[in-house]
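Down below are the structures I want you to see.
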Structure I
Amino acid sequence: MIGLDTNVLVRLVVQDDPEQTLAAKQLIERAERRGEALYVSLIVMCEFSWVLKRAYGLSRDALCFVIQQLLATDSVFEDRDLLKRALARFAHGRADLADYLIQGSAASAGARTVATFDRRAASEPGFQPVLTALVD
């Protein structure tokens, strides 16, 4: 198995560096020929989402489409189900994908809520503002 870093996925999607894009494609083709799996961590997906949104200006809809395309591959995603649930919330919510991954991960660990200073996330189910958490 080969783990993929964020920059490899970004190069495949945005193709803004011909040399790195070609190398990334060759890496994936080589892994496919060998029957070797590609591993994508949740941290990579957080960074990937952030980079495509902030550095390349992808809209929420475009970002959801790109991630859904990645999920349709044979790559091994760390906690694919959590990623799918977070992506579904991200598609219609206000918070970032990373926030929904954090909340989903916390809920899986038994947390009843995630305390946050992020106003957008705090308005979503499963989150609460830190000041409210202090009162509970």
Structure II
Amino acid sequence: MAGKFTELAIDCAEPEALARFWCAVLDYEVLAVEDEGAFVAIGPATAAEDENRVGPVPPALTFARVPEGKSAKNRLHIDVNPTDREQADEVRRLVDLGARRTDGGRSEFSWVIMTDPEGNEFCVLSTRLP
């Protein structure tokens, strides 16, 4: 049997604030808060049910407080697909939540490059997935 991708760990300065942002982006909920907010895990409401499911599961995101700041471009990033709105509307929603557009409005890509409130890059894809 192969391993399952179940979570993505993200180092950050403010785990609770960044977890709130990503909960709003992905419609996730907080699953665990440990060490007085130094570690926060978020995931879909069905996370406990999905744990023993065969096949892919929606990954949890974990946020851990670290003393150093972000210093370079991410080597790994999250891609977000809008589910109930077009890409431009999703980008506006994410900006309202605290994200920043960083692609300078370039149109040669079908995706929009953004950063979360702590400067971690992610992309908003043009494909709409239910």
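Quick check on the output: 0.97 is Rg/Rh (Cα atoms, Kirkwood Rh), derived from one of I, II. Which one produced it? It would help to have the intermediate numbers written out before the result.
Details: I: 1.03; II: 0.97.
Working through the options, I get structure II.
Which structure, out of I, II, was distance in nm of label points 7 Å out along Cα→Cβ at positions 4 and 92 derived from, given a value of 2.8?
Of the options listed, only I reproduces it.
Taking mean count of other Cβ atoms within 10 Å over residues 12-19 from the coordinates of each of I, II, which one would give 13.2?
Working through the options, I get structure I.
Using the calculated result 25 for relative contact order in percent (Cα under 8 Å, 6 or more apart), pick out the matching structure from I, II. Spell out each step's value before the answer.
Numbers: I: 18; II: 25.
Among I, II, the structure yielding 25 for relative contact order in percent (Cα under 8 Å, 6 or more apart) is II.
For helix-only ellipticity at 222 nm (-39500 (n - 2.57) for each DSSP H run of 4 or more, over all residues; to 500), the calculated result is -19000, so let me know which of I, II that is.
I
None of the figures in this text is laboratory data; all of them are computed from the coordinates on show. Fair warning: this is a prediction, and the values are worked out from it, not measured in the lab. Cβ atoms are built from the backbone, for glycine too; each structure is taken alone.
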